[in-house]
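Structures given as structure tokens follow.
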Structure P
Amino acid sequence: ILEHAEPLRPYESLDTLKQFLQYHGKILCFFCLWDDSVSMFGDRRELILHYFLCDDTIEIKELLPHNSGRDAIKMFLRRSKLPKNCPPRVYQPGQITDQAVLNLYGDFIKNQAVGFLMDRYKLGEVDQEFYKDSDLSLGVTINVWGRKVLLYDCDEFTKSYYKSKYGIENFTSVSCKPPSPPPKIERKFPPYNGFGSEEDSLRTCIGFKPTPHRRNFKKFMEKDSYGFQSNILRFFAKLVTDKCVDLDRMFVISYYLSDDTISVFEPIERNSGITGGMFLKRSRVKKPGQEVFKSELSEYIKAEELYIGVTVNVNGYLFHLLSADEYTLNYMEQNTDKYPCSNLKLALQKLKQEEAKSRELKQIFRAADRKHTKKVDYNTFRDILMSFTVGNLSEQEFVTIVRHYRAPEDTCSDVDFLIALAHKKFKKNMFENFDSFIYSCVYEDREKKNVLPTKDIKRLCKSSRLPLSDDLLESLLSRFEDSEKQIDYKSFFSALNWRKNPVPELQPASYLKERCEDIWLGMPSPIPAKYIDYLTLLKDVFGLEEE
């Protein structure tokens, strides 16, 4: 035994300095995937494996996406040699070592040199395999302490290393897309049984403890009536029927934007043989052609489906929309994304398609304008324009053009009629407190200009409960306001004072019917404007100047 002993140093050399100096700072980088989606609450984890060539150690980092909910850890696997058979059995301390010392010899008392007797044949060595660079390649699944990690891609340095050392040419990355989720089982609900509303019946099928159907509260708060804004679209409609008795029946259809409900009212007309009144109470109206008993919720009429010229089916009754009130027309022109027929630019583009007839169109307008006022009445304008466009313009587009190019009207006679109508209301309600209105206006008129904005006058009238309808009050204010949207409050309230400034009483019903054609008195006007400035229209569309 002594012939094999080499005192003071081992007989077997472990030289790792060469490998360290050759590969220091050179690291192989692999992109990995640990698919743990099979286990409960598991998912797919993106990893980066670094293999250090200087000492054959491995470290693994995890790539955490943003807002993943996981704690940000520095390392998934600390740098060390990774055994292939994981997890290995537990070894005793000192059982795994590079060299085994069998004995020591020498004179310890005399402090003589001590020698080492090494195990040359390594009889008690434990054979443990670790991952080397030759074990790593694309598509290989390695065992990281019981976790199966797939190597699906690598960086450029790793590719050049394996190409120069092992002659590997193919470095095609492995596809590791997540498997497509299984198709969701469609949840089927029993059909509607006719009891209660469809929404309430559906809520009973969703849970054991039914809850009431939740309304769109945000829409209700934004579109509910507030102040002087009603958020109600009103249309004047005619009943479409084959019965001779119902041919002349007219209705007012109101659409409430807050909850998408519709009400239909028939104005009372004396000696017509029809009672009139509420035709349909406020409720949502289903679109025609839908089954009654079905699992899906029904579709209801929306606000975008109502405009002038369309025929709407309301519970089996056909209504042809003839006109609308001022608020409705303004609302449609302000929301052209929902109402393209109220877009003036699109309507004028349709007129430009008839540019070849522009000269002829101008001659016909000038022939109709016998007094050379540069304007024609509504019916003449409609007949001329509709005959030239050959059905390209819809009713709503035509109304949009008329409203934009309407000529200013002479309101003197209308003011007398409206004041007479207001005096009749005041006499019926015995309202005489007009001086207090003037005192309130004088108090608010701090600059002593004798004028106030129209909105302030309107607010004062509404807060003081002036016995006038909204439509009549709007008509009176529009007749007294100037170009700056201001009103001389003294002249306005003096004209309303039926005691000090009485006016002749209203004329017979035949005259009233003739005078009410263009005034909003609870029903939309049949014509949007009396006269239209045709010359400005031709100039904007075709560029024709006045000769």
Structure Q
Amino acid sequence: MTYQSNIAEMNEAIGRSGDSWAAIDAASAARMAVQNRFPTGLDIARYTAKIMREDMEAYDRDPANYTQSLGCWHGFIAQQKMISIKKHFGSTKRRYLYLSGWMVAALRSDFGPLPDQSMHEKTSVPGLIEEIYTFLKQADARELGMMFRELDEAKAGGDAVNTHRLLKEIDEHQTHVVPIIADIDAGFGNAEATYLLAKKMIEAGACALQIENQVSDEKQCGHQDGKVTVPHEEFLQKIRAIRYAFLELGVPEGIIVARTDSLGAGLTKQIAFSKEPGDLGDQYNSFLDCDEVDTADIKNGQVFISRDGKLLAPKRLPSNLYQFRAGTGEDRCVLDCITALQNGADLLWIETEKPHIGQIGGMVSRVREVIPNAKLVYNNSPSFNWTLSFRQQVHDLWEEAGKDVSAYDRAKLMSVDYDGTDLAAEADERIRTFQKDAAREAGIFHHLITLPTYHTAALSTDNLAREYFGEQAMLGYVKNVQREEIRQGIACVKHQNMAGSDIGDDHKEYFAGEAALKAGGKDNTMNQFAAA
């Protein structure tokens, strides 16, 4: 619906209501409707799910069409990302947002900072989704509001060319609302708990939910030790629960991202149920680290499984957990991925210990032998030491190729002493092209950084504190923050406008007419940034 047709529709509604609505202006009401394209979270979920499905199809046609996102822990952070993307690239196409359970735990819990162990309030996750979309919709309203002001000026000045241009731009306005891939951890409980939380997240606007195969009450960050996985059937119940939630709420195109932590998880809490040799439970159990048992030597408290006519005792730890055989991680990941895709998941997430295209691509190629269009979401994690990892990868490749690497100490390649070397330059180039290369060679459809703004907030705050509380004092803020905001065209330099002051003035005028007491007058200090 165009802005002009919106006005016509509002005029009809006002006309049908008689004199009691005579003070309502159709154009003002139409502007408010245009500024809020998405009245509910479900409208957002349906809209963004369609975008993701189209992007997945585009990637299948050409891996150069991979997608990206940055993790966010506040609506304002998400809003500024999308404003920045539109400013620098002119489009939000193939650019999403990621909602990290790690950052929710660390930054949003009423308990204070928590590790990534699903101890935070589960309702904080849908709450953050709703908050993010509130800020993104406000970015739409702000941008369109400025267009409407320009339109009024063009009409008042009789400028038909600019009037036509602005009407076209308003009708073609690209929303800041983009897909969110939201972390539901391990479901915060059983399948029913997963279903209930999934509904809340979808109702808040999430079109893609990422769930992992760890035990919910033993959950660990994917890059820490002590991870415990569940048998496949338990995980598949949760995938089905999420699909039911999408279908119940009328979002059939909703996306499920099935994450496997098996590569770094050496433990399980349960022995899988198995009916016959070779079934899924039997395959899961086949990875257990077992000792063959002599029936004459059975010890108190032992648990047994039978395989090929033999009695086996899985290695049981004092924690009551069972141990997998060393070196089975990749095989378990591949089985996890195949079974998840065969049972309703749309995308995969393989949590790795380092960013290595060969390792990721090797597992994906095995999955694709069974499911040719398998695609990954990949965590370009700040938990990796990217500089050291890629310098070591280049070192090893050079060494294998017979190149002299005697000038480099492999264990100390992070040292600043190597920053200007050829090895460091090649490593940086491989980091720069990692996402493009991995999309082409390792089946990665979506690249994300889980915790980027956790680190940027800490870094920028450290820099400001050093300057402001040191010799630079106020110049530390003015030179390094405000002046840079002005020079780089950062919208937030006009913080009153960003917070919605001009939108509020528009509404005051709609509601009160000439009696409106507006904030944007001549004495508003924001006018000092008019030329910025």
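Quick note: the coordinates plus some simple rules give every number you see, no bench work behind them. For clarity, every value in this text was computed on a predicted model and none was experimentally measured. Cβ atoms are built from the backbone, for glycine too; each structure is taken alone.
Work out which structure the value 26.5 belongs to, where Kirkwood radius over Cα pairs in Å was derived from one of P, Q. Structure of origin is Q. Upon calculation of mean count of other Cβ atoms within 10 Å over residues 171-178 from the atomic coordinates, which of the structures P, Q produces 18.1? Among P, Q, the structure yielding 18.1 for mean count of other Cβ atoms within 10 Å over residues 171-178 is Q.
Suppose you compute helix-only ellipticity at 222 nm (-39500 (n - 2.57) for each DSSP H run of 4 or more, over all residues; to 500) for every structure in P, Q: which one lands on -14500? Walk me through the numbers on the way to the answer.
Working: P: -8500; Q: -14500.
Computed on structure Q.
Work out the source of 15 here, i.e. which of P, Q gives that when relative contact order in percent (Cα under 8 Å, 6 or more apart) is computed. Attributed to the structure labelled Q.
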